[in-house]
Structure P
Amino acid sequence: MNFTSINLLYYKLQFVEKTTECGLRNLANDYNVPCNIFCYKPNEHHFRYMTKESVSDDKPLIFFFFDPARDINEINYVKNLYPQAKLISFGGDVHYININSFKHIWEACDLHIDTMFSVKPQIELYTKYDHYFWTLSETAIEEIYNHNSFPEKTNDVIFLGNVVTNFRKQFFSNLKRTYKVLCHLKEFDYDKVLNHYKSTYITLESTTPCADFWSKHSMKGFRAWVGPFCDSVSICNDDLKNSEMEELSDIIYWYNSHNLHSVINELKSNEKLRLEYINKQREWILNNTIEKQLKKIIDKHFM
C-alpha cells in the first residue's frame, strides 16, 4: 500500500459530507489508515490547513475538489510539505470553460477523477484520468433507511438544485403551471430534505448546465440518488443517455422537452412501473456506492 492516510479538502457544499466525506472516512477505516477532513471557506488558502501537526504521516493521499481559481502555490506548498504525497483532484459538475488553462493544476496532480467522460482526452494531456459516478455513501444510505418518517405524497416533482440560469427559470416556471414542484430549496437540514423527497413522487435529475455560459452536462450527486431510497423515482433528461450516462440507460426513466408531462403523468398513475424503476435504481446505487467506486480507483492507481 503506497499511502499512509486519506485526506479530503473541500468547500462544504450541500450534503457533500453525505457522499464524498463519509465515503472516504469509511474507506480509511477499511484500509486501516487515518482520515483527515478539512473544510474551508471561499477564497481561503485551504491547503495550508495541512501541517505536520494536523497530518503527521509521510505518504498521504490528498483528495480535493477541482477549483479553477486554485493557486498553484497552494499545491506546491503541500507537495513541498509531503514530497511523497499523492494528489487527486475531483471533478463534479465543474465548469471547464477553457480546459487547457488549468493544466498547471493537473500537471501537479497524480490523478484527476471526473463525472464527465468527455473531458478525458484533454485532461490526459497533463495527468492520469479516471471516471466515477457521484453517488451516495453507505453511511447516507443507512441513515435514510433509519429515518423514521413516512409523509404522504403531496408533491409531484423535486429538484434540489439551484434555479438561477435563464433556461432553468423558464423550465420550472412552465412546469409549475401544471404540477406541484419543489425546487431551489436551499435547504441544509438533512431531516427536512429527506422528508421533502419522501413526500414527492418524482426526483428530477436534470443534467442541464448550472451556468448559462456552460454547455457540457454531467450527472449530479446527492440530489439525484437520494430519491430512490425515499420512494421517489429518479428521471433524467436524455441529453446524455448515450454518452456520459450510457451505463445507466436501463435504470433511469428518461424524458425530453417533448414528453416530460407524459412521463410525469405515467409515473404518477402507474405505481407498479414507478416501483420497478425505484428498485432498479436502488440496486445500482448499492452496487456503486462512493466507497466501492473510490476503492477501485485507489486500488488501481495507489496500491
Structure Q
Amino acid sequence: MGMGETRIHALGVLAGALPILFAACQADPATQELRAELAGAEHGPSLAVGHRFGGRIAVEVTPEARAALEEACLLEQRNALEPAIEVLGEAIEDLPRCGALYEARGALYQATGFPRAAAGDFLRATGLTPGRAASWLALGQAYEALDLARQALEALEQAEQLGERGLALQLSKARVLRALGRRGLAARHYERALEQLSELPLEVLVEAAALAGEDRARAAEIARLRDGLEACRGASLSDEAWLLRSLLEESRGESAREVAEAVRALELPPAELESLTRNLLSAVQLADGETRSTARTRILDAEPDPTRRASLEGCLPRP
C-alpha cells in the first residue's frame, strides 16, 4: 500500500469512527448536562465573567471567545482541567490573536503544575494586550514559579506601572526581591501585604520574619534596630513572644510551613504576632541602604504621639 493509499485508508477509518464518537458524546450524561448549561446561558450574562481561571485570573470575555471560555469555565468547575485546556487550545487555533484565551489556558497550565507552558501563554497574552496589568502579573508569577527572579521582577514591575496594587502582586514582588537579595525592598512589600490584609496566613508572617536572619552580617544590627523600635513604641513582649524569637533563630533554613506549625503551637495572640512582624520588617528596611531613608521617614510620619516621635528620632539610624 502506497503512502497516498495509507492516508486515504486512515481518513476512512477516522470518518467511520466519528459517528461512534459523536454518539458516545451524545450518550454521555455529563456532556449533555454541560451542553444544556451552555445553551441555557447563551442569551444571558456570560458564565465566564468574573470566573478566576486557575483560581488566579479573571479574563475579559469577548463575543468571539465567549463559547470556548464558558465551556472551559464549566469544565474547570467540574475539576476537568485537562479537557478545559484542550477546549481553549482548539479555540486558540481559530482565534490566535485573542489574549483572553491565552490568559485562561495559561492559568490552567499553572494550576496543573506546568509553569513553563503557563509562562509561554502569558507572554503571548502580554504581546496581544500589553496594557493589561493582569497579564503581566500572571506572567511574573509564572516566572517566579520557574525561579526566574529577574524576569519575574520585570513583569511584576510592568503590572505595577499599569496600576496593579493587590495582595498577589505585593507577595510575589516580596518573594522575588528576596530571591535577588534585595531584602529591604522585600521587607517593604511584605509590609504592604500586611497593610492590605491584617490577618495574613501564618506561613507568610513566618516567611517575612525569616528575612531578618538571612543576612548573617547584618543580623546583629537588625536585632538592635528591632529592640530599639519596640522600646520606643512601648511594646511589652509576652513569654510566648520571647519563645517565638528563639524558635525563628533556631529554625533557619527550614520551610515556612514547618516553622508555622511550631509557631501555631505557641498560641501567640494575632495582634502581638503582627506587631512583632511589623517591627522586624521595619528593622530590615532600616538596616538596608536601599530602603533606610524612606523607611525612617515613613516610621516618623506614622507616629502621632510627639513624645514617642522624638524618642524614635533618637533611636532610628540617620540616612
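What follows draws every value from the coordinates through simple rules; no lab data is involved. What you see is a predicted model, and the numbers here were worked out from it, not measured in a lab. Cβ atoms are built from the backbone, for glycine too; each structure is taken alone.
Summary of computed values
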item: Source structure (of P, Q) for relative contact order in percent (Cα under 8 Å, 6 or more apart), computed value 17; result: P
item: Parent structure of the calculated result -10000, given that helix-only ellipticity at 222 nm (-39500 (n - 2.57) for each DSSP H run of 4 or more, over all residues; to 500) is the read-out and P, Q the choices; result: P
item: Among P, Q, which structure scores highest (criterion: Kirkwood radius over Cα pairs in Å); result: Q
item: Highest-scoring label, criterion being distance in nm of label points 7 Å out along Cα→Cβ at positions 196 and 228, among P, Q; result: Q
